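Undergrad: The next part holds the structures, each set out as structure tokens.
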Structure P
Amino acid sequence: MSESVQPSGWKFQFVRIYTYICPAILYAFVSFQKQCPSVVVNDMAKAYNVSIDSFGSFSSIYFYPYACMQPFAGLIADIIDPAYVVGVSGLIAACGSIICGLSNSMGIGILGRLLVGLGCGPTYVSTVRIITKWFKSDYYPAMFGILVAMSGAGGMLASGALGIFLEHFKWRYAFYGVGGIGGFLALIVLIFVRGDPRKKGFAPVNDEGAPVDTIISCGDKLSMLWQNIVTIFKNWMFWPITLYNITSSCPYIDIVGLWGGPYLIYIRNFSKKEKGNTLLAISIGMVVGSLTVPYLSKLLKTKKWICTGSSLIVLVDLLLFFFLGNKFSKIVIWILFLIIGYFTAPLCSVSYPLR
């Protein structure tokens, strides 16, 4: 292998920037895909000739392959270049989005949504793997926070811009556009992005194990994958953090994934524009939280108590909705949604580095 260039200078910084930005934008599309059913639920339910309650299966099917991919995404990224994982996953999600746009029945729509969930599943973990190769560990919380903020930006597009888009165009065009742009970005990642600086001719940023050009057989890679799974599952510290990450994001996913929209329209009688502006509060909270929570944990020198305190705040928020959800004014609902966005999804940038 040719002599490696030290990880400094404008060339390295340029490569590192686009290596970070391209997968991060794809991750923004993940959030868009996650939240868009809450905005298009009425139009799609009419197109499929089903009730809003029945449409819940379309939204929820996204999360099954998405969740199933999480235990394996990082392990696969350990034996395959994570940039390839991000790129291929992006293409799968793009195909699923286009199928959703073409669908005229719930069955075909669910198939497309299933592919979207399958493609979106590995994106975050694989992108995190890229970050750990291209950035020093001191930068992890900040880079993870920016990544989640990008996801929040995708949510803002889904709740705000998508609502405006639907006032002038059919919902199908939104899925075509997301599929086309997402597929193009996935190809860019496959062609230009690599998950290790050494594959771009730079010296490693962090201490590494095996050399990048070490040849590992397919059988050895599968054996390594299995050993990694067993090692992780045997580590008891893995389980409480995993359980926390599963449950802490549930309020966010439940509201933005589907039920936030119907609650605002059918319980609170909001207009479509008011619904979009209110759901936007969650995305704003997510963006602000993603940029500030990591620094807050660093300032207070604790991750555990940041996670615990945040979850207690969200619990109080949800109890208020449970008992008084049909009495709040619009501004109070907006503030409560903002709090949910701030103290749920952004916590992954703090809880993931826990050890």
Structure Q
Amino acid sequence: MLKPVALSAGLIAGAHAFWRMECPGVLGTARLDPIVDPNSVSTHAHVIQGSSSFSATSGSDELMKGQCTTCRVTQDRSAYWHPALYFQDAHTGQIEAVPQVGGMLSYYLLYGDKVTAFPHGFSMVAGKNTRRTFTSGDPNKPDPPKSEWAALGLSSQSALEEHMIGFNCLNYAEPPEGTLYRHRFPDKETLKKCTDGVRIELMFPSCWNGRDLDSEDHMSHMAYPDLGIDGSCQDTHPVRVPSLMYEVIWNTYAFNGRDGDFVFSNGDKTGYGYHGDFTTGWPTEFLQRAIDTCTNESGRIEDCPLFNVVDHDTATSCKWETKLPAALAHEDVTGPMSTLP
């Protein structure tokens, strides 16, 4: 399983409570995205975790009918998905899937005096699939102190979007890098040091406009607080919801010594276009009770008495109920293959 102790203490310092939703199981990898490409084949493959009833059309109603979830809290039938990572061999041109380590962690961080549960039917996307440049500083260096962000122009939504993606080089024999430390995929020299892989971190916006369950671009109904993770919500988006952060570890070191490039399923080699999707499958009133009462600072889901927590094997045994569309049923998503799925 992922190592949650590696989370930067600075990330949780301002949160009055949090929990780590452990999702050790994976439903599968497929070109599906019911938010961006509903009822159709998506432009690129995603790794999908959560409710077993995930499909090309699934919203909250369908997700909550799932027989199981790949996450360890059975009341959470949400869907969590993100691009798959691949390695393209420089000599053969062939593309292979990079193994994911331990599923994913989804942090629910509770900032502010009043945090409101995601409403039924709520969806959002963090990150922009088409972004290939970084315009707000040096993506390979730690961010400046947050007290300087406003003066440096880092409190704009476009800058915050760039800074809420992190690529953490993991080497458990060395001191850890901070969460959201690096904002692009590590270069080849850095990757040689990442003996335990690369942990990709994605922070979702946590300020909601209080009206729309989704928006045309799947982002504008949400906004980041002025410091990205914490800080103040703007007047147009006054409702604070849980601050959601995905953590996924990829075994990039399995390809150490081979000549080639890592590339995400959307064709992105930089990491700037990394993104994630979320549709809630929580019963809204239950999630609100959890927000209000599960205030143990340990972050352990076992320490919230409301949660029905299953073991690792139960979560990983959860299988997809939904049949893939005919166009995807036999599509190779692991390789070796000549094109990205």
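Since every read-out is calculated from the coordinates, none of them should be taken as a lab result. A quick note: this is a predicted structure, and the numbers were derived from the prediction, not measured. Cβ atoms are built from the backbone, for glycine too; each structure is taken alone.
Undergrad: The value 30 for relative contact order in percent (Cα under 8 Å, 6 or more apart) was derived from one model only; which of P, Q is it?
TA: Q
Undergrad: To test your reading of the models, identify which of P, Q gives 1.2 for distance in nm of label points 7 Å out along Cα→Cβ at positions 300 and 316 when calculated.
TA: The structure behind it is P.
Undergrad: For which of P, Q does mean count of other Cβ atoms within 10 Å over residues 52-59, calculated from the coordinates, equal 16.8? It would help to have the intermediate numbers written out before the result.
TA: Working: P: 16.8; Q: 21.4.
So the calculation was done on P.
Undergrad: Computing Rg and Dmax of the Cα atoms in Å gives 20.7, 68 for which of P, Q?
TA: That value comes from structure P.
Undergrad: Right, next: Work out mean count of other Cβ atoms within 10 Å over residues 148-155 for each of structures P, Q, then name the structure with the largest result.
TA: P
Undergrad: Upon calculation of helix-only ellipticity at 222 nm (-39500 (n - 2.57) for each DSSP H run of 4 or more, over all residues; to 500) from the atomic coordinates, which of the structures P, Q produces -2500?
TA: Values: P: -24000; Q: -2500.
Structure of origin is Q.
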